[in-house]
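Engineer: Next up: some structures, all given as structure tokens.
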Structure P
Amino acid sequence: MTVKEASSVFLTGTYPLHAGANVDDQSSCFYPGQHRGVLLETNVSWSKEGLSNFTQLHSPFAISAAGVTPSGATIPAPEFIPLTVDGAAAYWVADVGMSGSAFIDHLSQMSAEKHGYLVILTSSGLTEAQDERAMRIMLGRL
């Protein structure tokens with residue numbers, strides 16, 4: 001996704017786009033927002049293990065459980081909201097358990113698989129609709 005496309009989803013900052021090199025069958029890119037606490041990170045993976053984990057996690061037989069951090073705080077079990085984006089089954093979950101820092105408020109995640117690629121968007125300060133729009137742009141390129 002280009003910076004211009006990201007800017008059409010949310011106000012990106014003046015900071016440069018941070019793209020990671022392809023490592024372990026995945027690529028990533030970080031889009032900082034214009035406002036504090038707004039960000040989007042994209043990960044695209046083509047590893048068989050990642051695709052298998054995605055399929056298992058979202059199967060009707062998967063069981064998600066709450067967790068506990070080392071400090072004793074509880075992390076609720078994720079509640080995935082299924083949706084269709086660009087013809088692909090996608091799953092969105094809000095507050096994935098890493099929230100609470102001074103910079104990150106409401107961390108959410110959306111994932112989808114298309115043509116053998118797993119796309120995971122992790123965002124803070126964006127709505128489900130904004131995550132879905134970013135996912136549509138990403139999946140449209142596959």
Structure Q
Amino acid sequence: MDWKYDGVKVVHAGELDANTPQTPGMTRAAAITHARTGASKLWAGTVVVQPDAKTGPHHHGELETVLYILRGRARMRWGERLEFHAEAGPGDFIYVPPFVPHQEINARPDVPCEAVVVRSGQDPVVVNLEIESPEPVGENTSEKPFHPHR
């Protein structure tokens with residue numbers, strides 16, 4: 001094995017790949033993937049939800065997901081009708097089990113909510129769902145998706 005080429009990989013901030021499945025209201029960018037680093041059991045990247053915006057309801061199939069909030073305030077909704085909710089701020093972790101319908105909401109009207117996301121597999125599973133959100137529409141929020149499906 002050649003440790004120089006088969007060892008540690010660094011993916012710099014400007015090298016993230018935005019060509020990933022998207023959910024309306026959120027921008028995902030991949031950092032650690034099989035194609036980029038040779039990873040076989042993990043996927044990692046970043047997510048950004050703009051001020052006063054929310055994602056469309058979705059789930060990630062059988063994958064487990066962890067978010068680490070870097071900036072802003074995330075409100076998570078989950079459940080069959082997105083009836084449950086909790087908030088997290090910088091330094092907090094969020095765990096989303098497999099198949100759980102959820103929605104990320106930026107609880108702040110003034111700054112983007114930025115997070116690191118890690119998933120338990122390489123498959124780019126994003127199942128967008130047709131669930132009505134109980135989340136009130138913010139003053140600056142448009143009903144148009146922030147990022148359309150790709």
Structure R
Amino acid sequence: MKTAVIFWSGTGNTEAMAQAVAEGAGTEAVEVSDFSADLAEYDAIAFGCPAMGDEVLEEDTFEPFFADSIAKLAGKKVVLFGSYGWGDGQWMRDWEGRVKEAGAELLADGLTVNEAPDDDALAQCKALGEKLAG
């Protein structure tokens with residue numbers, strides 16, 4: 001099974017999460033601006049992005065990439081993760097809804113971490129990657 005871990009991170013928190021997810025999945029994490037492959041070639045995809053502004057995905061780089069990816073998600077296994085600094089997780093609930101509407105199989109609830117991930121959060125990220133690759 002071909003697996004991708006694609007993320008955007010502004011402070012490094014979501015990047016740390018992405019590295020742990022990738023470790024669990026047995027692949028490399030790729031920053032969204034460096035991802036040039038065709039998502040259609042992947043069976044399983046982990047997307048990582050923190051909450052920004054009014055609890056939305058990062059708008060300049062990640063959101064346009066994700067919006068363009070929606071048509072390629074049907075039938076794929078997907079997990080979502082990201083960090084946040086405030087709010088109640090609405091950005092993740094909205095994101096989960098978009099993935100489900102695209103016809104993807106959301107393997108777990110989106111994993112959210114307040115601020116920097118601690119050891120427990122990184123272990124959860126690694127387990128999420130293992131689930132994705134399993």
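Bear in mind that the values in this text are calculations on the coordinates, not laboratory data. Note that the coordinates shown come from a computational prediction; the quantities given were computed from them, not determined experimentally. Cβ atoms are built from the backbone, for glycine too; each structure is taken alone.
Engineer: Here helix-only ellipticity at 222 nm (-39500 (n - 2.57) for each DSSP H run of 4 or more, over all residues; to 500) was calculated and came to -11000; which of the structures P, Q, R was it taken from? Walk me through the intermediate numbers first.
Structural biologist: Details: P: -6000; Q: -1000; R: -11000.
Attributed to the structure labelled R.
Engineer: Looking at structures P, Q, R, which one was distance in nm of label points 7 Å out along Cα→Cβ at positions 56 and 72 calculated from, given that it came out as 3.3?
Structural biologist: That value comes from structure P.
Engineer: Suppose you compute P(r) over Cα pairs in 10 Å bins from 0, in percent for every structure in P, Q, R: which one lands on 11, 40, 37, 11, 0?
Structural biologist: Source structure for this number: P.
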